[in-house]
Structure 1
Amino acid sequence: MLRIYFLQQWFQLSDPGAEEALYDSASMRKFVGIELGEEVIPDETTILNFRHLLEEHELTKRFFDKTNELLEVTQA
């Protein structure tokens with residue numbers, strides 16, 4: 001679910017747009033770790049609930065700050 005959230009931010013996807021993108025894009029499914037036909041793609045409500053949970057606990061900024069920190073370390 002966190003990877004779906006990152007895709008939403010990187011590609012400016014709405015919750016329904018994220019669900020649709022996962023059905024349409026094999027590369028996005030691969031990044032998220034979903035094998036079509038073997039796992040269920042989360043619906044837009046599940047994606048919305050997860051996003052709200054992150055926002056409610058103010059985790060979004062912390063995740064992106066940590067990700068940026070890790071990317072800076074690997075580039076150095």
Structure 2
Amino acid sequence: MTEDFLSFTRSRGNDLSTPLPYFNFPGLKPGDQWCLCASRWKEAYLQGIAPPVVLEATHKKALEILKFEWLLEHKFSEE
């Protein structure tokens with residue numbers, strides 16, 4: 001997660017930052033890893049604020065919506 005992406009998705013009606021104790025959801029912060037839907041990631045990509053992607057954790061069906069080159073551009077690296 002990045003702060004830019006968290007702000008973006010909040011503006012789209014999906015607040016991932018606010019904890020929801022009822023659902024045992026702690027809320028996300030920059031640096032956290034979280035599963036995203038490909039369509040929201042694409043929206044963020046087209047706005048220039050897509051978060052990093054762990055390619056090994058990305059399902060191949062994401063390629064039905066996303067270009068592989070886009071994912072490579074945002075490949076997560078711990079370095």
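Where a number appears in this text, it was derived from the coordinates with a stated rule and is not lab data. Not measured: the values here are computed from a predicted model. Cβ atoms are built from the backbone, for glycine too; each structure is taken alone.
Once distance in nm of label points 7 Å out along Cα→Cβ at positions 38 and 62 is computed for every structure in 1, 2, the highest value turns out to be that of 1. When distance in nm of label points 7 Å out along Cα→Cβ at positions 14 and 30 is worked out for each of 1, 2, structure 1 gives the greatest result. Here distance in nm of label points 7 Å out along Cα→Cβ at positions 6 and 46 is compared for structures 1, 2. The highest value is that of 2. Matching task: -22500 is the computed value of helix-only ellipticity at 222 nm (-39500 (n - 2.57) for each DSSP H run of 4 or more, over all residues; to 500). Pick the structure from 1, 2. So the calculation was done on 1. Here distance in nm of label points 7 Å out along Cα→Cβ at positions 22 and 54 was calculated and came to 2.9; which of the structures 1, 2 was it taken from? Structure 2 accounts for this read-out. Assign the value 1.10, calculated as Cα Rg over 2.2 N^0.38 Å, to the correct structure from 1, 2. Corresponding structure: 2.
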